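Next up, some structures in C-alpha cells.
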Structure I
C-alpha cells in the first residue's frame, strides 16, 4: 500500500521537472505573457510556488533551499514547433465526471492557440496503443469534440490493466507522436512513468504529460482532482434520500456507501454538504464494529432514526482484499456486509430496524461535470498543453495553493492523498455528526460518546 506523507517530508530535488531540451521557438502565446510578472494571482515562469508556506516550515529549513513547484502556464518560448508535431490523447482507468471536458480542452488549446493540426485519440485506454487489441485511432478536431463536454464518460473509451511500455513507444514512434497526454489516476500515471522511461531509453524526444483523474481525490500535491466536486455534490442526493427514508419509519436507518477505496474525501464532503449524517466511516480512521453497532442502536433509540455514510474502503480490515486488472486493491462490498451486521445486531437486541441501503457509485462517476469542474478541467487541460509544448515531461498538472503547477510523476505516485484524522476536515465531520472520534473498545467503550 502506498503511504501518505506530508509536504515537510519532500525535498527540493523531488520537485524538479524533466525537460526535453532548451526552448528556442517563439510561442504563439508569447505576446500574452510578455508583460506579466508575479502577482497574487499569477506566478511568472521564472518564479516558483512554495510547497509549504507556513512559518514553521520556513524556520525548519534554516536558510536551505525551499521545496517549490515549477509554475504552470504559457511560456514565452516553446520546445516543439506546432506546425510539425503530432499529439496523442488517451483516457485510462475508471470513469470520472469531466473526462470529455479535458479531452475537449486539450484539443481546443492545441488547435486554436498553438496551431497544432494533427491530434490522435487512442481508444480504450493503453490498449489503444497496443496493436494486438485492434482498436482504431481517432482523429480529433474542434468539430469532433464539439459538445462532448455535455456528456458523461469519455468518447475515447477506457480500460484497466498494464501494457508493455515498449509496445506503446513502438506505436508512438510509428505514428510520429511527439506528445502523449495521459488522463488517468495513480495506476495510469505509473504507466505513463514507464512509457517516459522507455522513451528516454531510446533517446527519443517525446513528452509524456498527465492530467490526474481520480474521483476519490487520492493523488497528492495537485490540490484536488477534477470531477471530485461533481461526485460529492451528486452523492448528497443519495444522502438526502436515505435520510428521508430513515425519518419516515420507526427504527429507520439510512446506509449509504460512497466511493473511496483508500480515502474518505467523498464521504466527508457529501456528509458535510448534506449535514444530516449521524456517522461517517472512512478508511483513514479504523473502527471496531463491536463498538460502533451498540452506539448506532443507542442513537436510533434516542432519535428514532440514523443516517450512516460509509466509504467503500472503510471496511478493509473486515473483508479480504483482492486486486483489479491494474493492480489496485479491491475489497468485498463492505456496504452489504455492514447492512447485514446492523440488521443482525438489532435483531439480537430485540429492537426494530428498518434499514434502506443505497450505493450510488456508478451513478456518480458517469455523470457530466458540474460547472465548477468544467472550468477546472479546461484550465488543467490548458496547463497540460503549455507544459508539453515547452518540452516538459514526466509530470502531472495540478493546482497548489490556488496556482497551477507542474508535479513530477514520481512524486505524485509515491504517496496517497488521504483525510488527516488530526486535520480540520475530519474535525468538521466530527462536529457535524456528533460521533465519537473513534470506535474502539479501548478508547471508546460501547455506548459512550
Structure II
C-alpha cells in the first residue's frame, strides 16, 4: 500500500461495490468490503438448477458497455473467451405469425441501422421512411429532449407495427418499465450509445459463463491478491461520524474504523442504514420516493437438440418477452425466458407460470414440454424508470464529507443495468481519489 493510502469501507458487494473496490485497490488504497449475504454479486448472483448453475436472471451486455469491459480486463478476464460477441440481430415474433427482423450491417453507425430499417421487408415504404426520419431527427437533436416525456409520447408518430414489434420490446428490455410510464430521456441515452457510437457498440455480448465466473470471482481474487479484505455474512447496522473518521458497527457489535465509507447496497438497504444512522435526510427522502419493477426469469430445460437459430428472440402477445438459448453459452437445451416489469404473471404460482410459458413455446416452435423448470422472481429488480426519474436519483458525493453512494440507482444517463452499476462504482472511486489531492 502507498504511504498516503486511506482506509475505505464499502458496504455492499454487488457489481457497483466490487467495481469501486477493484479500482481503489488498484490505486493502492486499503479497502474492506462488507457483504451481508454469504456470496457476492448482489442481484447478479448465481443459483443451482439441477446439476448446473444459472444466473438469478438472464443478463445481457452490449458492445457499448465500455466501463464493464474495462473492469473485466483489469481483473484479468479474457474478453474473447468469456463473452460471445454477436452482431445485433433483433428478431421478434408474434403469436399471430408476424415476424420482425432487424439485421444491421457493419457500416459505420448510425448508417448501418438506417439501412437496416429501410430494408425491413414487412413494412410499407412509408412506414420505413417514417422510422428512418425519426432516427435521423433524434441524431440531429443529439438524442436530447427539452423536458422528459413518456416513451409512448416520444413514439406517437411511429408506425404501430414498429412500436409493437421493435420500440416497445426494446424499451421494456432496456428500462424494465412499460412505455406509457418509461422515461424518454433515459431511453434516448440507451439508443444514443447503442446506435451512434460505432457498429460494435450495438453488438450483443452474451456471457459464456455464469456472472460469478465472469466478474465476481475474478474481482474477489484481484481485491484479495492486492491486499484488501472481503467480509461476507457481515451486515452493517450503524454508521457514526467521529471528527474526520467513521465508525461502522455490524449486527454482532463489532466496530470498524474508516476514513471513507461507500454505501453500495440496494436503495432499500441503504435507506434503512441511513435512517438508523440519522444521516443524509435529503437522500432518504429521494430513496423513499423510488418505486420498483420486477424481472422474472423462467429457465426451461429441453433435450440437447432443441435450439434457436440465433441467441435470442423477442416475443409479442405472449407472457414471455424474450427467449435466450443457453446452447450458445455451453448449456445445451436450456432456455431462459425473461418477463420484464409488472404484469399478471406476477400473480401466478411458479409451476403455473412455467407451464404457461412452456405451452407458448410449444405453440411457437413446435417444441415438446420442458423436462424441468426454474422460476426466479426479483421483485425489486430495478427502480421504475418513469418520467423525471433523474430527479430522484441521488448523487454519488453526499452532503457528508467522505460518505459516498454507489449503485445503478445513483445519478446516471443509464437505466438500472450492469453498466450503470459499474460506472457508478468507478465514478465513486475516482471521486474519492480526486478528493485526496
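The figures follow:
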| item | result |
| --- | --- |
| For 68, 51, 40 (Cα extents along the principal axes in Å, calculated) the corresponding structure among I, II | II |
| At a computed 2.9 (distance in nm of label points 7 Å out along Cα→Cβ at positions 192 and 336), which of I, II | II |
| Distance in nm of label points 7 Å out along Cα→Cβ at positions 120 and 304 derived as 6.5 - corresponding label from I, II | I |
| Among I, II, which structure scores highest (criterion: mean count of other Cβ atoms within 10 Å over residues 88-95) | I |
| Of the structures I, II, the one that 0.80 was derived from, the read-out being FRET efficiency 1/(1 + (r/R0)^6) of positions 64 and 400 (r between Cβ atoms, R0 = 25 Å, to 0.05) | I |
| Origin of the derived value 0.95 (FRET efficiency 1/(1 + (r/R0)^6) of positions 248 and 408 (r between Cβ atoms, R0 = 41 Å, to 0.05); candidates I, II) | II |
| Structures I, II, by FRET efficiency 1/(1 + (r/R0)^6) of positions 16 and 288 (r between Cβ atoms, R0 = 30 Å, to 0.05): label with the highest value | II |
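We did not get these values from a lab; they are worked out from the coordinates using the rules stated. Note that the coordinates shown come from a computational prediction; the quantities given were computed from them, not determined experimentally. Cβ atoms are built from the backbone, for glycine too; each structure is taken alone.
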